[in-house]
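Please treat every number below as a calculation from the coordinates, not as lab data. No experiment lies behind these values; they were computed from the predicted model shown. Cβ atoms are built from the backbone, for glycine too; each structure is taken alone.
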Structure I
Amino acid sequence: MARPLTLLYVATFLFTLMQGAGLPLIPQHLKLTFGAGLFLVGLVSGVFGAMQIFLRLPLGDVTDRRGRRFGLFAAFGTAAVSGAFYVLAASPAWLAAAQALFGFASGIFWVSANAYLFDHAAPGEIHAATSNYAMALGLAFLVGPPLGGAVADTYGFAVALLVFPVAGLLGLGLVALMPEAARLEGPRPEGSVGVRARRLLRHPDLMMSVVGTLAFSTLFSTLSAFFPVYLVALGFGAFLVGVLTAVRQVASTATRSVMPRLLARFGARNVIVAGVAVSAAFVALTPFLTDPWALAALSAATGLGMGVMVPANLTLIAGAAPAAERGLANGLYGTALGVGSSVAPLAFGYAGATFGAAAPFWLAALTAPLVIALGWNRAKAAGPAAPAPG
């Protein structure tokens, strides 16, 4: 394994640990500390995604021009600053500010990290590299939720949220060790960021990546915002909430271990469609279950579907994005992630406050397959899938 990719996997683990250990605590913190209802939980959760809608495309273009390390430094630095707001939060407004800063950091990180992966992975190693990358973030999502929950139960939310400044500062030191990829020679692609982004979307694989990400983020952000609140209403503590969240990640990580074979056999487009269908079916079942063991089984089943999404999406981008516009192509992916992560919690939170706690789960389970069906038709009309890289 090449040293640059090894360092990237460690950096990915650190950044994702902040998400895995810290973000599941925010809905619980809002409900238990500030008495927030579903709409406010959805609003604050949605701020995280909203910061990524308008920034990912220009940030992707910046990483193409300034280098990937520039973006990674900015991501970890901003994440460390967000930690001050998380730890010192005296009202939901403080948590909203923290979510905005960390959403900005996430937008920078994933654009830069994805492009760094493509810069350093050999063409024949794309399947393995994307799966290893997904395993690194999966491990953080596995250990993070129980760790954050255990600390929150024992010492309080403020202490548990120290993961943001600590991991942010560690990440800054790690990025200093990461070598930059060689810059590409030649003229810059013509056109504004928006024009070039629309041009990239004409590629059927990039179109499928965007709609697949939108569907995935709709499901994932709904679970992130409302599953902890649902469990708190059942009387579960933060540690058990973290364990049930981690169970989903166990299944997700297990799925990613076989992703190279699945991608090679079935193709990334088909894998994405199957992943959305499986995840949506089990998300819809969530409000019917109250027993911890049944919820654990449900979380595992949902994780099986979600585990395929990141490697499949990255495989599509790696095969379709021009070398000089990898950051911009990842900006498209990230924008779709931001749209789902902001619109779904806000809209479904309002629906939950109006129609009951089951509404967010059912709406997400209905919306995601509809999005993927529309996207599949667009991508199919645009042309056949590109050959898998490597």
Structure II
Amino acid sequence: MHTVGQLKDGLSGLLQGINLDNVIGLNEALERTVRVLSTKVDIPEASATSAITLYGGVYDYQSPTDIFGGSVIDFRPQGESRNQLDYAYKKSIELFDRTKAQIPNGFALTFEWNKGTPIVRIASPKPTPRTMLDTMAVDTDWTAAGAASGLTEDETVYYTSPSSLRFSLAGSGTGTLTKAINSIDISEYEDVCVGFLAMRTPSITNLTSVSLRVGSDASNYDEVTETDGFLGTWVANDWLLTAFDFSGATSTGTPDWNNIDYVQIRVAHSGALTNFYVGGLWLSLPSPCELLYKTPAIFLSGGSLSKTISEDTDEIILNDAAYVLYEYECAVMIAEQYSKGNLSGAALGYKDKLKNELYPNYMADNPSGELKEIGNYLND
């Protein structure tokens, strides 16, 4: 592979009228060129995979931070388990949200950004259907204790229609919600499953941690404690999922997963939390998949890919066919920056060469494999 230093040597030959030592922000210009190149053509080397484990009843997952926009090439099961019906569909946000519970096969995807954080939404019948511990729509058999009080059903604020449970936590300490559920045999879930709690907190400042106990009685249970949500830091006044990975659970007594009938939620807090909501509690088994996506992270340093240049010894993972495009685009970018947008001479010729010769030939041999969004007005 070529190095950044070798690229600069090549650019010195292409731009003989420009001393690269006098170019302000040279590395930044080389990084910017990758982004420009990625908007024009799909380069197989400029892609990466990210493991994403799907769970029944869960639609929102953390997206790779180095993804180029929402450019997805494929989404597939890990291993060799893919069948002929495992299509990957990319949908608009609104269409995905309306149809996410009705995907007949394969995987449907869409992307959202929340304050700069990329979220990929995925729906699929692939994961094992979740085991619902409680819908938390009615307060029957739930007992609030400790710092928790005022447990009631709420039909106006809910995670899933028609209602949720609302309670308050006084002072500081730990409030609990406990229920004896109908006994279920889920031995295959032991040390493997992830529990999910839909919750809505009025404050993240006063919320310390949330714990989930699942067991065969109050003396025999597995417990997991979390201090943030499935997608990251808790946020106030919005529904979110908190995930409890029971592969790392702490056991008390000898819980019998052949006979699970005890559930307790424990909310630790440092101040009052008025109107804390919970709206669903379930266990899901993992379904390992992977996302294949476009990325501008083409600089290899210390075995890791990056979108930014660290040293001139960083390697560029492009093969010769893509590298020649990148080299000429870098020459145009630097000349354009150096001349304040007034391209002329050789640089103008390089731009024409890219447009009329190099790009058409490259795209003929490397057609785009990116998934295109379905269900928007552009399709019409």
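Observations on the model:
- At a computed -5500 (helix-only ellipticity at 222 nm (-39500 (n - 2.57) for each DSSP H run of 4 or more, over all residues; to 500)), which of I, II: II
- Which entry (I, II) yields the derived value 0.90 for FRET efficiency 1/(1 + (r/R0)^6) of positions 32 and 224 (r between Cβ atoms, R0 = 25 Å, to 0.05): I
- Entry that produces 24.2 once Kirkwood radius over Cα pairs in Å is calculated, selected from I, II: II
- For the structures shown (I, II), relative contact order in percent (Cα under 8 Å, 6 or more apart) is largest in I.
- Among candidates I, II, the computation of distance in nm of label points 7 Å out along Cα→Cβ at positions 48 and 136 that gave 2.1 used structure I.
- Parent structure of the calculated result 22.6, given that mean count of other Cβ atoms within 10 Å over residues 160-167 is the read-out and I, II the choices: I
- Computed 4.1 for distance in nm of label points 7 Å out along Cα→Cβ at positions 176 and 312 - originating structure among I, II: I
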